[in-house]
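Below are structures written as C-alpha cells.
Computed from the coordinates by the stated procedures, all read-outs in this text should not be read as laboratory data. Here the structure is a predicted model, which is why all the values come from computation and not from measurement. Cβ atoms are built from the backbone, for glycine too; each structure is taken alone.
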Structure 1
Amino acid sequence: MFERVLDFIANSWNILRPVVVVSDFEGGVILRFGRYNREIKPGLHWKFPLADNAMITSTVITTMALRPQTLTTKDDLTIVLSAIVKYHISDVRTYLLDIWDSADVINDLTLGAIREVVASVIYKDLQGHLIEEEVLRTIKDEAMRYGVDIHKVTFSDLGKVRSLRLITNEPSQLI
C-alpha cells in the first residue's frame with residue numbers, strides 16, 4: 001500500500017513540475033495536450049504543468065545485436081548469419097512520434113536488407129567487408145526516414161549450415 005502512495009506522489013510530481021531537464025546524451029519533445037509542441041535539446045526547459053508532457057530518449061551511439069537468420073545465397077547455399085548494427089538517433093521528433101517500437105523497426109529493416117543482399121550474392125562474396133557496406137547502403141536512407149542514422153553493419157557470425165526438415169505422418173495434437 002505504501003509503495004502505491006509513493007508511486008502516486010512520484011507520478012504527480014512528474015505531471016505538476018514546471019521544468020524538465022534533458023541531459024547531454026538525450027533529446028526529446030514536448031507534447032501539449034497530447035499534440036507535438038516543440039523539440040527539446042539538452043538543458044533546462046519550462047513546461048506548463050498538467051498541459052505539457054515531456055518524452056525523452058537517449059540519442060548517442062548505441063549498438064543492437066540482431067538475431068541469427070537462416071538464409072540462402074545466390075549459389076543455393078544455406079547459411080546462418082548474425083549481425084550487429086551501430087546507430088544513433090538523428091531526428092528525435094520522428095523517432096519518438098512517427099514509429100511505435102523503434103527497436104523492432106531497426107531490427108526488421110536491417111534483417112530485411114541483409115536477406116535481400118545475401119540472396120543476390122554467392123557465398124564467396126560474403127567473406128569480405130564489401131557485403132556489409134552494401135547492406136549499410138541499402139538501409140541507410142530508409143532508416144533516416146525514421147530518425148535513425150545507421151553508422152555500420154557488422155556480420156558477427158557467418159557459417160554454412162545444413163537444413164533438415166522432418167516430415168511425419170502424425171497429425172499435430174491440439175491441447
Structure 2
Amino acid sequence: MRTIIAKMIYTAFFIALGIVLPVAFHAMPNAGSVLSPMHIPILLCGLICGVPFGLACGMITPLLSSLLTGMPSVLSLPSMLCELAAYGVVSAFLMRFVRTKNQYADIYLSLIGAMLAGRLFYGIVNALIFRAGQYSLSIWATSAFLTGIPGMIAQLILIPMLIVALQKANLIENKYH
C-alpha cells in the first residue's frame with residue numbers, strides 16, 4: 001500500500017461493502033448467518049491495510065450497518081462488533097508477521113488464524129460479558145462454526161483470489177515479487 005490516504009480509501013470502501021453485502025444476502029432466508037457476508041470486507045481490510053485500519057473497519061462496519069439497516073440487531077451488535085474487530089486486527093497482525101516465503105501460505109495462515117481468533121473472541125465475550133450464564137459451549141460451536149461452514153469456505157476461496165487479483169492489477173502492493 002503506497003500511502004496512508006490509499007489505506008483510508010480502501011478502508012472506507014470495505015466499510016461500504018460491509019454494509020451493502022449483507023443487505024443483498026439477507027434477501028435470502030438465513031443467508032446472513034450462513035454466509036457471513038460482512039466478514040469478507042473486514043478480513044480483506046485487515047489483510048490489505050494493516051492493524052489500525054482493520055480495527056476501524058471491524059468496529060465501524062457493524063455499527064453503521066446496524067444504524068442504517070438494522071443488521072446486526074442491537075442485541076447482537078456488541079458481541080459482533082468485538083468479533084469483527086478481532087478479525088480486522090488479527091488478520092492484519094498475522095499478515096504482517098507470518099513469513100513462509102510463499103504468498104498463498106501467508107494469506108491462508110493469516111486468514112485462518114484470524115477466522116479462528118475472531119470466533120474464539122466472540123465466544124469469550126458472549127460467555128463472560130454479553131450473555132453470561134446463558135451461553136454454552138454447544139451454542140458457541142453451533143453459531144461460530146457449524147452454521148457458518150459455507151461462509152468460511154467462501155472466505156477461504158474468495159479472499160486469497162481477491163488479494164492476488166488486486167496485486168496483479170497493481171492496486172495493492174505485492175511483497176513477493
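A value of 1.2 for distance in nm of label points 7 Å out along Cα→Cβ at positions 18 and 162, calculated from one of 1, 2, originates in structure 2. Matching task: 61, 22, 15 is the computed value of Cα extents along the principal axes in Å, for residues 34-113 alone. Pick the structure from 1, 2. Checking each candidate, the match is 1.
The maximum of mean count of other Cβ atoms within 10 Å over residues 50-57 over structures 1, 2, that is, the highest value, falls on 2.
Work out distance in nm of label points 7 Å out along Cα→Cβ at positions 90 and 130 for each of structures 1, 2, then name the structure with the largest result.
Working: 1: 2.6; 2: 1.5.
Structure 1 comes out on top.
Across the set 1, 2, FRET efficiency 1/(1 + (r/R0)^6) of positions 10 and 154 (r between Cβ atoms, R0 = 41 Å, to 0.05) reaches its highest value in structure 2. Determine which structure produced the value -23500 for helix-only ellipticity at 222 nm (-39500 (n - 2.57) for each DSSP H run of 4 or more, over all residues; to 500), calculated from the coordinates; the candidates are 1, 2. The structure behind it is 2.
For which of 1, 2 does volume of the Cα convex hull per residue in Å³, calculated from the coordinates, equal 109? If you can, show how the numbers build up before the last one.
Working: 1: 194; 2: 109.
Computing volume of the Cα convex hull per residue in Å³ on every structure in 1, 2 gives 109 only for 2.
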